[in-house]
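The structures considered in this document are given below.
We did not get these values from a lab; they are worked out from the coordinates using the rules stated. None of these values were measured; they are calculated from a predicted model. Cβ atoms are built from the backbone, for glycine too; each structure is taken alone.
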Structure 1
Amino acid sequence: MKIKLGVLGSGKGSNFRAIQEAIDRGELDAEARIVISDVVDAGILDLARSHGIKAVHVPPGKFKTKLEPEIEGQIVQLLKNEVVELVVLAGYMRMIKQPMLDAFAGKIINIHPSLLPKFPGIAAWKQALDADETVTGCTVHYVDAGMDSGEIIAQSEVPVLPGDTPETLHARIQIAEHALYPEVIRKFASQSA
């Protein structure tokens, strides 16, 4: 039985692409049922449509970092309508609050471009460079009401190389993300089978 995914994203969707490609190759027993974005022209929506997956834009409302409870309630309903079992955040740039945390308790995961608990928040690869780290990476974690503060599920290390720029480091972290995220979802899929 395939695990049913609901994907939330705000950007171009490279992590969603990696997940969908793993599904297409038969390496991940999952089905993306719906992709939702708070950005009307987000690349992740086009990517979903190109795979025949329901793609929905939800207007973001007046706050920059979170959605109003009624808008988040609409997202919950959209996910429930598609019988989603696991909510996957893929470059989703808003904090998750109630009612989503209540509706999908322990069933929302995120990937973050650092070895949490180091460098939560935005541009974590720049934070790692600024701190002269020699190793950084990415983390898949459960989502709670805090900023990248949920229980850690898995991590992948990426070395910081001499001469790294924010762009080169971020590109290498994304390669690690694209391997780690489908692997973590595969574990969820095997537990739900």
Structure 2
Amino acid sequence: MEQIRSFIAIELPPEVKAGLDSLEERLKAGQHPFVKWVDPEGIHLTLKFLGNIAPTTVPDIIEAITRIAQPIPPFHLQIGGLGAFPGWQRPQVVWVGVGGEVQKLATLQRGMEAALAPLGFPPEPRSFSPHLTLGRLRERASPGDRRRFAQWAQSVKFEASLPFEVDALRLMKSQLTPSGAIYSQLASVELGG
């Protein structure tokens, strides 16, 4: 049976993606060929990566997401602040932070973990850290490459606080291709019923 690589996410509005695109362009100006940049059109706020699922489980997943989304009214988040995992000393992933009503986001994410566990999706062992991935440093990047990139990235100013409303959750399909992932929406569930 064909499997669907999937995840649950919050879609970003076009103006936020445009702001992330502008930031990425400034970061790319440092010309670090060992960084694989994420296409801003594909950037989203991932709440739960499900991995490969059977198409027959999609209705149960949608039902679980709906149960969690109904009691939570729409809320506001904003984008701001550049960071790196595991840190700027040895960056592997460069990201933008998420602020605003993050306690509502955390409540939503915890509820989702609990609702999906009975369906065979174990809760994430790491604590939820809302962020938007901009790029990943390839394994071949030397410690010196990483240091130079960290210095450059930290010198790029990103003062914008791009606010947006969260009013729906999306069950997404991710198709891996040689040129990058292609995302398509399987379902959308509105917050607050």
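Before moving on, here are some points about what is shown:
- Sorting 1, 2 by FRET efficiency 1/(1 + (r/R0)^6) of positions 61 and 149 (r between Cβ atoms, R0 = 25 Å, to 0.05) from high to low puts 1 first, with the largest value.
- Of the structures 1, 2, the one that 28, 19, 11 was derived from, the read-out being semi-axes √(5λ) of the Cα gyration tensor in Å, for residues 53-140 alone: 2
- At a computed -9000 (helix-only ellipticity at 222 nm (-39500 (n - 2.57) for each DSSP H run of 4 or more, over all residues; to 500)), which of 1, 2: 2
- With distance in nm of label points 7 Å out along Cα→Cβ at positions 37 and 181 derived as 1.3, matching label from 1, 2: 1
- Test item: log10 I(q)/I(0) by the Debye sum over Cα atoms at q = 0.22, 0.28, 0.29 Å⁻¹, for residues 29-92 alone calculated as -1.17, -1.37, -1.38, pick one of 1, 2: 2
- Computing mean count of other Cβ atoms within 10 Å over residues 109-116 across structures 1, 2 gives 23.4 for structure 1.
- Of the structures 1, 2, the one that 17.3, 51 was derived from, the read-out being Rg and Dmax of the Cα atoms in Å: 2
- Which of 1, 2 yields 3.3 [distance in nm of label points 7 Å out along Cα→Cβ at positions 85 and 133, calculated]: 1
- Structure (1, 2) behind the derived value 34 of relative contact order in percent (Cα under 8 Å, 6 or more apart): 2
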